[in-house]
Structure I
């Protein structure tokens, strides 16, 4: 069978060559990604700070975070301009989940950030206080 002067075997060989070229590019791309991913960030070395369930918050506010290893952690409340409002708690956090509580009535209504600091990280989340 001829299609525009090209025989069927030539069409099949062309399709096969294009398919092999695409497959080779995909394999090379995956190898490159795995090579560049080595030595990347190890998630277990960092605490995970979770968002507050009730936002805007009122009453007693619970800040929850987890850690894989024991480490010194400071939880701070920052104003909207990222200046320090107060240190909520400094603790040595063991493996697992931790809750830091504070009373929002002690703070003027508005937008704030709560911040988790350790030796190797600083993580912030937004918080709105509305009493």
Structure II
């Protein structure tokens, strides 16, 4: 049974390979328009059509959605959020750190390329 969500609800939602906390700002036929407030999972790096493969024509650098950026998230990928809304920058730091841990444990060629992308993104996100 589909949840009945409304404008103003705080939700978690999946967008491409990232997971976010945000506020519903509009309801469309198949999507909720969600304004991003926090990052739960950083998007995977590389080609979405060839996940976890390094030998692809273009290995994409995938940024997390920005604070207050709005995204159309498929209704089936959005759920009511029952916790606190985190600070955006801190949630992004935690999501990047978690992804780096996973990638370092993976060790594949895809993981190495993904780590390179994340290092560039960290400089852009945090200026570190």
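Where a number appears in this text, it was derived from the coordinates with a stated rule and is not lab data. None of these values were measured; they are calculated from a predicted model. Cβ atoms are built from the backbone, for glycine too; each structure is taken alone.
As an exercise: distance in nm of label points 7 Å out along Cα→Cβ at positions 28 and 52, calculated from one structure in I, II, equals 5.2. Which structure is it? Label of the source structure: I.
When P(r) over Cα pairs in 5 Å bins from 0, in percent is computed across structures I, II, the figure 2, 11, 20, 20, 17, 14, 10, 5, 1 traces back to II.
Here mean count of other Cβ atoms within 10 Å over residues 12-19 was derived from just one of the structures I, II, and that gives 10.2; the source is I. Here semi-axes √(5λ) of the Cα gyration tensor in Å, for residues 36-91 alone has been calculated and equals 26, 14, 10, so which of I, II was it run on? Checking each candidate, the match is II.
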